Structures are given as structure tokens and as C-alpha cells.
Structure I
Amino acid sequence: MHAMIYSRFGPPHEVLERREIPTPDPGPGEVLVRLHVSGVNPSDAKARAGARPGVTKPAFPRIIPHSDGAGVIEAVGDGVPAGRIGSRVWIWNGQWQRAFGTAAEYIALPAAQAVPLPEAADFATGACLGIPGLTAAQTVFGAGCVAGQRLLVSGGAGAVGHNAVQLASAAGAEVIATCSPTAMERVRDAGAAHVFDYADPDLADKIMDATNRHGVDRAVEVEFGANAGLLSEVMAHNGTVATYGSGKDMTPQLPFGAYLFKALKIDIVLIYILPDVERQAAIARLNHALEAGTLRPAIEARLPLDQCATAHETVMAPGRAGAMLLDIA
């Protein structure tokens, strides 16, 4: 099969190469998926670059990148019902702690990691559901129903944030989102009731005014360190900050007194290690939203497999308006 691989860390155009390697066989409890689309996430680019703290070399001699994707099951291993052959599926954790991910024509992986793809969704949509989709679902619904709540989504134009706005709005929450000025209309179209410039010096006052001075019940936060102070001002008592990133400040300082006297909760979400019960709930939320037509993941660009290196560069560029995808065929 054709696959993109790397064996050392470095810039994408220097270390990623297209190779012909044997098609895997599904082992016991596994399925073999012929991939149609591979999803490229910032975490994939960071892993290939060697940007994870304390990691000095790849964990495997040869790595096929990417955790997300979608395709059709072509074969099953022992213990997996033959009736799954021919099913359209989307993939999660394709390359998490495994050597071979979705930047290839085929992937063999545990059957549970190949989720039935609703008929209403195409393969491109399916390839957006693993990291950005599940992260959005968990950060919005991690404590249950959000109907009637006020939710703040920072980075509402990003892949996770844009999904979160759609999911929360459709579930009956009043959504407040921040983004750059050029993305405001797109975020409003996704369902945000109020959209503000994330760099506005009066942002805290505007968020509080939008909530009638009540504050925010739940925040979906992409830059926790940079926004810790803002959150202390705009969160309601007993609110929850569900954060999945802090790239600009990985050692954040908290105004602990403000957090303490509001009894704020910090929920750090790492979707790769989400407990199974919570993962299944997030999967159900995503598939329900797809079937209802209330979730339409945005796509920035689709490139052919052999332009994987360009996709890795693009996914790290600021101002991206949706997911980066590779067409495998």
C-alpha cells in the first residue's frame, strides 16, 4: 500500500516521504479499513517535529502519522463480526501510541476505534471527528446537558471551537464566542449569540454585559494560560473551565483567590486518554448531531496524500478556517 512515513524528527518536507509498504492484516479484535480521507491535526505536526517535552526520538522505527480518518472496513480479524465488512466508519486514535496511523491506503486497528459513520456524513466529515470533534463534544458536554446555560468558546473559529459553537447552540446553550475580526460572521453562522474580538481590551466587560452580569457557566478554552485572568473575571460562581490547550503559556499562573471565591472547576481534557464511558457519550453526541444536521465541521483544504508535508505546514499556520484533510485515493 502507499503510505507517508517518517523515521526521524524534523521539518515536514525533510522527513516525510511516500513509501510502498505491505498492507497490514487485521489481528484478533481488529478491522482493516481502506481509508478514503486522513485528518491532519496540529498534534500530528508537533509529534513529527519532535515538539513533545522529553521526547528525543520517534517511539517506533517507522511512523505513519495521523490519528483521524474515514473509510470502509474491508476485512475483520478473529472475534469481529463479519457483518462489519463494507461498513463506512470514522477513526479515532489511529496513531496514538501506535506506529501506523491514517496517512496511508489502509489501517488495521481495534474494532472499537472504527465508529459507524452516519449516512448523512461523507468521508471528509468523518475525518474531522476524531480529535477536533471528540474534543468539542467533551468540552461542551463533559458535565452533561447544557440547555439554558451560558457557554464561552474561545477560539470559536478554530476546528474545535467551531464544532463546539455548533454543538452547544444546537443543545440549547447561549453561546458567547471569541475569534479574530475576520472570522466573526462565520462564528455567528455556526450559532454563537454573541461574538467578540479576542484581543478587545474591554473583552471582560463585554462578556459580562452579554450575560446580564451573571457570568459564564461553562467555558471551552483553547488558551488557558493566556486567558486565566479573563476567566477569573467572567466565570459565574461554581462554573467550569473545560480546557484543551495552553500553547501560548504552558506554565500558567492562576489568580487563585478569584478562582477560590467563585469555586471554579478546571477540567483539563486530553481526548486521547478519555475514559471509555465518556468517549462513548461523546461519540453518541457527534453522531446524533450529524444525523440531525446540526454539526457541519469546517474544512480548510483537501490535498492529495503525497502533499502531506504541505498539509503539516498549513495545519500549524494561524488563521486556519477548518480542518486539513488528505485524500488517499
Structure II
Amino acid sequence: MAAGYRVAVVGATGAVGREILLILKERGFPIAELTVLADESWDGKQISFGNEQLTVHTAVPESFRGIEIAFFATAGPVSEALIPEAVKRDAVAIDNSSAFRLDPEVPLVVPEVNPQDVGWHKGIIANPNCATILFVVPIKPLHDAARIRRAVVSTYQAVSGAGTAGIDELLIETRQALEGVAIQPGVFDYQIAFNLIPHIDVFGDNGYSREEMKLLLETRKILHEPDLKISATTVRVPVFRSHSESVNIETERKLTPGAARAILAGAPGVVVEDDPAGLKYPMPLFASNHDEVFVGRIREDLSSDQGLNFWLCGDQLRKGAATNAVQIAELLVNGSPA
């Protein structure tokens, strides 16, 4: 490995952890030493990093001695337990869980949107929820141009959002359904094969799920707009990888579809695919294994003089999780903008 930073990936054996390893290698992140950590069931086993085989160790507080950057692809309770230990040992933790996202002392960062927030971290930087990341990348340039006063978003989220277990369940259930075998859901509350489930995470007293509230509260924090009005409905769909979102916005200043296309075409991290006559529009099948957010179906909202509709797709495991985390680390290494 080239000279660089001492890096740890916690939860390296899960879907997001493996994707972080892949992207660190793809992007040539400067690594002097790489430590891969997981729970004790993986201790001593091997995992690939490019052409190398690395030995997995159990994640414990002493694992972070000498580590400079630690990626956490872990559930909230694990992050809550181990991240303070990593920070205590002078590592900067980049966390993919929801544990610290709304902590006012922790920046919540999407590098195309608010890279400057990396500069005020105190040892922890939170990676937003996957649906939030894909939403704010195109929302930010439109908000800068015309000031969004209200947004309504419906998400169509792939099973990759539930990790490798979600991916495996869709594969198994699809085979069972085609073979006429009785299906017994495990990861999801209902059969996901050939079905849609309008329920991701637990429901609150207000009737919204925690996933829907994440999209609202995280977007407000990232954009530094605490009063931005957002209504979300999140749906799990039988797609292996890449989320889609149907977005409606109302702006303070009128924004034509043509102007929105031009703004988005010049925005970092966005690819505009918007030619309905030529049957060109974003789809999760083609957004998979890419880091950009693909936007199309840009059109006026016929019910509002100041409204626009659009459709977006993005890879949940890459830009929605792992790539965003590695981009945050690149800001740390290269210096975030003032």
C-alpha cells in the first residue's frame, strides 16, 4: 500500500463495509495501513481488498490505537459504543449509522452540498441516510437558484437499504414465488418479492415512519434550513440495488423546466437524463454501480404556478452510503473549503 493514512473500516464484512473497501481502492485513497474490523464471528477470517487478502479482527476499543480515519458501517448501538473510543484515541470517525446525525455537535455532510461543514467536526462526521443523500444532491442547486419553500418526496427504496440480508431475502423470495413455494418473510414484515411495502423503519405517533422523518430532519440540517417544509413517503420496492425518488418542489421564484435542466446539468454529482420522447429517463437498473444522482422527468407541476416535478435514481450502496463516506474522508485529507 502507498504511503498515506492509517485507516480502519468497522463493519467491513457487511454490504456497506465491503463497498467502502471497494471504493477506497477504486478512488486510490492514500492508505498506509488498513485495518478491517467486524464482530467476533468474523475474527481471523479473510476479506478481499483489491488483490490483497486482509485478516478481519474483532472491533474493540484498542482496535483504534494509531488509527487516523475510521469508517463505521455499523448499526447505531455499535457506533454509539465504539465511536467515542475511536475519537478518544485521536481517530476521526465517519459514521454511516443514524446515531449522531442530528447531534448539533456533529456535522452531517454531503460533499457536493455542504463540504464546508467538515471543518467544524470534533472527531465525528455523520453520513446522512441514503434517501436523504440522493435527495439533497439535486435539491441544493435548485434551492440556491430559486429558494424551495416546500417539497414532497416519495421514495422507492431498494432492498440493499436493508443490507446483505435484504438482498438475500429478495433473491430467495423471488425464486420461491416463481416455484410456487410458500414464502415466510424474515427481514421485512411482508413478502417483498413482487410487492411494495409502504413502511421503512418504525412508525411514530404522527403517522410518519422514522425513515420519513430522517429525510425531513436531515435535509434541514444539511441545507441549514431549519424551517424547510418537506413531506415524505418512503416505500420498499423489489429492486436489488439503487433507490428512486419522485420529487415535487414549490419555489419562491419561478423555475422553468428548461432552467432547472440547465442548473442540474452543471451541478456536481448530477447527471440529467431527460428526453421522454426518446424514452430516456433515470432507472435504478442503470443507476446501479454509479456514483452520480440521475435526474429526469423534469416538468411543470400543473397544480402550482411555482411547482416542478422530477424523478431521480441513485445507487444506495455507493453514493447513498459508501462513496459519500469516502468523499468525506477525501475532504479531510485534501482540506474542506472555507
Structure III
Amino acid sequence: MQFTKFGQTGLTVSRMILGTGTFGKQTDEKEAHRMLDRAAEAGINFIDTADIYPPGAEAGSAETITGRWLSNKRAGFILGTKGGGKMGPAPWDAGSSRKHLLDAVDASLRRLNTDYVDLYQLHMDDLATPIDEMAAAMDTIVSSGRARYIGVSNFLAYRLAKTLGRQDTLKLTRFVSAQPRYNLLFREVERELFPLAQEEGLAVIPFNPLAGGLLSGKYKHGDTPEKGRFSAELGGFGQMYYARYWHERQFEMVAKVQEIATQHGTPITTLSVAWILANPAITSVILGASRAEQLTDTLAAADYKLDGALKAKLDEVSIEFRNGDSGK
């Protein structure tokens, strides 16, 4: 496992992070703990979760399962969670209002059975809440000891830049990281978010490195998956992934990457993750899985040496997904 500084903070983190989005639905607690054990054995020291994981009626289970595994080893791991998603029936049970964020972080800490998280992130942008209110609430979360650092996920570059400016002006705790969606089939964040992050010294920890599993090469366009991110068992979440990636040009792209991977004798999943890690803007990549065995090839990317020529080839074949073309 490789390690690096987390943006401009004093933290040293593994270049791979274990994501927990499947815990509590696709992955039961016993298997989730097997995955956490496997990640720890590989040298991962960073776990990422969220209050709305897994999506649906079981939301919150991922934090509870993660908290139980961490109960006797909390000091050995960097723990990040996210808030802002819909967690109840009331209109204030979501978003970035001061009321919701302070309630949400307290609820997350109870489920995680810990006094603090290392990184508390806004799961998504909330255009309805004034930036100053959100920034002040996040500052309170740090000053009260509930979190050591704060970050964002799923933010557009202009909104993140605007927020950083307000945090600096108001002398509030600054975001230190961004968690965007990023993979060979979705490269738009390279154009504006990555340059902003590098200029501002932000850590970048992308999720979805295998495009929901499409970059595993196991799906065919005519399939109707019964399990996994593209299946009906995940309801609206599955529909969202289907709309993102289940298009002919994405499958054509996967075939090209598979051909390159075969030529180099490397699993397509290893190659896809190694390509992300080779980008100088990337701090660490979040690995997701539903079974411990699925981590084998993605973890192998930690030691895979992606030479410049191979990276350039992958850049070239996927260039259309950098230029904002959805491929639909």
C-alpha cells in the first residue's frame, strides 16, 4: 500500500479507501466485516461511509456496521462520513441547514459509536441553504470536536470555489477535500474541479472508480441485472446508475479498455483503478465492493506500475468522456 499526505493537512493516509455503500443491503454484517478485515490487511487506513448508506429503508446500517467493527480499533483508522441526505420525513431532515447538519452529525456519531469522525463531508450541494449558514454549521462541527476536518462530495467546481472564498472571508474552518465521481467513463471533473483542488491544496478522493461495476467487464448491454448497482433491488439508486452508464457508447468504451487490459495481461479492474491513481490530482481512491473477493484485483492497483504510454493510451480512448459528452 502506498501512502500520501491528505491535501494540506498533517494527515498521512493510504492511497486506497474502503467505501461502505453496500453495507447493510447488498452486503450483510459478517461479509462487511470480512471486507474491512481484508482492507486492513492490505494496509488501508481510511474508511468512508455516510448516513444514507445503504440507500432506502436500511439507511444508517452502514455506519452501524462500520462502528461495530471499529469498536476496539478506532485509533488505527481515519474515519470519514457524510451528511446532508434525506434522513426523515420532515423538510428539515435533509440539506445543509444548521439544524439538519448538527442533528445529522450527532446521529452519525451515535451509529458509529465514536466521539468524533476524522472527516465530515457534505454529501451533496444544497442550493436552498445560504452558503454562510452551511459554512458556519460546518465550522461548529469542527470547533465542537465532532470532526477533525471537513470536506465536500458531489460539488460543482464553481460552488466549491465560492464556498472556500466565503470560509476564508468569514475566517471559518475550510474544506480540505473533495469527493467527486470519477472513472474512465466520467472524466468531466478533470476540466475544472481538479485544477481548483490542486490550486487550493485540496485532497481529492474519488468514488465510483469502476462505474458501478461496468468497468469490471461482467455486464453486457442487453443484460437485466438481478444484483448489483444496476439492479431493481436498489430501487431509485439502481435507476440512477442505469441512467448514468447503461448506454451503448459506454459499453463500447468498456470493450476498448478490456482489449487493452488483455493485451497487457492485467485485469480490467486493476487497470481502471491504476489509471485513476496515476492522475497527479488524486490523493486516494475509494474502493467499493459487495464481497471481500471483489477487492482482490482493485487492491492490486496499489502496486501496479502504470507507465506513461499506457496511461496516454487510456486517456486517448476515453477522451470523449472528459469533454462532457454523456455518451447517451
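All of the numbers you see were taken from the coordinates with simple rules; none came from a lab. All values derive from a computational prediction rather than experimental measurement. Cβ atoms are built from the backbone, for glycine too; each structure is taken alone.
Work out distance in nm of label points 7 Å out along Cα→Cβ at positions 248 and 312 for each of structures I, II, III, then name the structure with the largest result. Intermediate results must be reported in sequence, preceding the final value.
Values: I: 2.7; II: 1.8; III: 3.2.
Once distance in nm of label points 7 Å out along Cα→Cβ at positions 248 and 312 is worked out for each structure, III has the highest.
In this comparison of I, II, III, the computed figure 1.00 for FRET efficiency 1/(1 + (r/R0)^6) of positions 168 and 296 (r between Cβ atoms, R0 = 30 Å, to 0.05) is attributed to I.
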